[in-house]
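Asker: Structures follow.
Read-outs throughout are calculated quantities, based only on the coordinates presented, and are distinct from any laboratory measurement. All values reported here derive from a predicted model rather than from experimental measurement. Cβ atoms are built from the backbone, for glycine too; each structure is taken alone.
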Structure 1
Amino acid sequence: MNMGKKAFLTALIDQLQEINGKKSLQKLVYLARAFGLETGYSFRFHYYGPYSDSLAADFEQLLETDRVSLSDKSRYKYQVSDDLSQDPALQELDADKQEKIRELIECFGSKSPSDLELYATIYFIDHHEKYVLGNGSVEDVLEKTYQAKPKYKKLEIKKAYKDLEDWGLLYQLQ
């Protein structure tokens, strides 16, 4: 595991204490970008939204080494081991990055996996539309999100977009 990635992932998991499933972890790590955190993970669009193969592998490594364990099989909840907070990798992140991780958790830490999937998908599509295509149309982002995630109502998508906008987390075209 890359040291920068390890430091970020260790700090995030240590601050969370409990992980509400692998999908939640994937989306939280992706949404860290909205807070200006470089995680070292690359993401692609997957059935459940942004997904990183290397993050999945790194999390499996934490499970195999008992740094994290499955605490509730019926709900896929993971518990952090006591020795994770003693990991030297935590010392690699400066106070500013630690604070941004706290802000990320404050904003999204209590959200359900389904809510995180929606927020992360909107952020992914919004970033692609604005940054890659130069398209600032909110309507296009909302429609493409609905096309990608028809299980969500248009009103839910609109509300989640507004939340991200109100929190200042969406990419701004210059």
Structure 2
Amino acid sequence: MSVFMLSQLIAGGSFVCDLVAFFLPGRVAVLRLLALSTALLAAHFALLEQKSAAAMMLLASVRYVIASRTTNPAIAGSFCLIAIICTILTWRNAIDLLPLAGSLLMTLAAFKQDRVKLRLYTLAGSLFWLTNNLLCHSPVAAMMELTFISSTLVSLYRIYRTRLSIQQQ
């Protein structure tokens, strides 16, 4: 099996973890499964020799584990700083800014209390990750992000629809 095929299989495993996480009832269980998912994506990107993307996913995995225990905004700032340092240390070219931007936005989203802001930050972060995944020629990771973007848009629409019906009453 080629390294590329192995990377896609690992990304597929990550995708399955993400799908299962959507159906779990508890926040802690969801975050811990997302930690596994992003750890798998870190391995996926490492196999594709995308060091910055791998570092951002490994950091995201740790972030999910910690976020399952606290929502302290100072910790979000720490993760942002670590993401910047990781990108500097793994820098190869301007494409490495895409995982950094995605990671920063996803980190900020994880610590937002407002449901709409959380989803808007998540959507923006996902767009950076989608672009990165397309440029890395990773079809499974790109499909994952498209699914994530779609679910985020549906969620935003539901929030909008609920607010609109409340205003009309």
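Asker: One of 1, 2 was used to compute mean count of other Cβ atoms within 10 Å over residues 51-58, and the answer was 24.5. Which one was it?
Answerer: 2
Asker: Separate question: For which of the structures 1, 2 does the calculation of helix-only ellipticity at 222 nm (-39500 (n - 2.57) for each DSSP H run of 4 or more, over all residues; to 500) return -28500?
Answerer: The read-out comes from structure 2.
Asker: Could you tell me which structure in 1, 2 was used to calculate FRET efficiency 1/(1 + (r/R0)^6) of positions 11 and 147 (r between Cβ atoms, R0 = 25 Å, to 0.05) as 0.10?
Answerer: The value was obtained from structure 1.
Asker: Here's another thing I want to ask about it. Out of 1, 2, which one gives 26 for relative contact order in percent (Cα under 8 Å, 6 or more apart) as computed from the coordinates?
Answerer: Going through each structure in turn, the value belongs to 1.
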